[in-house]
Structure I
Amino acid sequence: MKIYTKSGDTGKTSLIGGTRVPKYHARIDAYGTVDELNSFVGLLRDHLPDDDINRKKLLIIQEKLFRLESHLAEDQEGVLTRSMPSLEESDVIFLEQEMDDMNELLPSLTHFILPGGHPIVSYCHIARTVCRRAERITTFLAESYTVKEIDLKYLNRLSDYFFILGRYYSMVTKSPEILWNT
C-alpha cells in the first residue's frame, strides 16, 4: 500500500464516510491537533525509562486519542461502513483515578507552576498545552457539528492529567517545581 494517494494535491481530503472537505476544515483542524497531541504523548513515553509504569498507561492514552481522532474525522452525512470504537466513561474515570493516586504523593499546590525543570516535566507540559488547544478547537467544532460529549470530557480531563503527571515527574526526578511568584 502506498502512503501517498495524490488525492490531496488540490487542498482537499476525505472524512471517514467519503465527503471531501478543504484541508483547513474544522474537523481536520480538530483531529489534526489531537494527532499532534498523540505524537507528543509518544515523545513523552519514549523519554521514560523502559520499566516506568507510566509508559504502558501513556500507550493506553495514545490508543484512546486515536479513537477520538476517528470520531472527529467521521462524517455523519457520509456513508459509514462501520462505527468507530468509542470512548467510555471508564476512560475518564481511569484518568481521574490516576490523578488522584499521583496527587496523594505530591505536596499541596500553593502557586502557579512554570513549565520546565526537567525534560520529562517539559514534555508533560507540552502535552498539556496541546491538549488544551485540541479541547478549544473541538469545542468550537461542536458549535456547528456533532461532537460526542464524552470526547470533550476526555480531552478536558486529559489536560489535567498531564499537569499532574508533570508535577509527579518533578518529584520523581527530584527537580524543583518552578513557582510563579507574583
Structure II
Amino acid sequence: MKSRHIILIVCMVAAAAVVAKAQAAKFPGVSTAQLKELQRAKLTTPLPLPTWLPAGFKLEKIELNLGRSVKIYERSLVIIYSTKLADGRTQRFALEAGFDGLGDLMYEGAKTISSPVGKIHLYYEPKDPDTEGEKLKNYVMTEWFDVGGTAFHYIGWYGGEEKDDPSMAMISMAHTEKILRSLRRF
C-alpha cells in the first residue's frame, strides 16, 4: 500500500514536470521559476505572452504588485523581454497591464495587427502632431487591448531613458508585428 502511494506521488510529480515543460516550450524565453511566478499572477489577472520571440530574446523580469488587497491605483504588472546584441546594445520590449486611468494615444495611422488575443493597434515611430509631422524616433507602442477583462499594451522601447539612448536598439517593425501576432492568453 505504501509503495503505491510513493508510485502515485512520483507519477504526479513527473506529470507536473511534463506540463510545465510543455508550457515553457509554448512560451519561449521563460524559465521554470518565471513560469511559476506567471502562474501565480494569472490567478489574479489573465496574461498575454508571446509564442514567438526574435532570436536571443528571453523574459528578463516580471514586475508585479497584484492581489485583492492592493488598491487599483497601486496595481502593476509589467512583463519585460530583452536581448543583448553583439554590439553591446540592448533590445527590449514590455507588455504592461493597465488598471486605472487608461487613455488613448494621440497619434494617427495605427497599423492593425490581428492576434489570438484580438485586434491590436500599433504605432511604430508615428508622426508627431506637435512637430509638424516628424517621426517620433524610437517610439513603439500599442493602444490598450483587452485580454480577459484586463487592458494591456506593448511598449517597444522599454527602459530607454531617452529617445536617443545609445545603449538601446529598436526592434524591427517586422519582428514587432510578429511578436504581436503571436500573443496568446496564458
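The table below lists the values:
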| read-out | value |
| --- | --- |
| Parent structure of the calculated result 26, given that relative contact order in percent (Cα under 8 Å, 6 or more apart) is the read-out and I, II the choices | I |
| With helix-only ellipticity at 222 nm (-39500 (n - 2.57) for each DSSP H run of 4 or more, over all residues; to 500) derived as -8000, matching label from I, II | II |
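Any read-out appearing in this document is the output of simple, stated calculations on the displayed coordinates, not a laboratory observation. Owing to the predicted nature of the structure, the values given are computational and were not obtained by experimental measurement.
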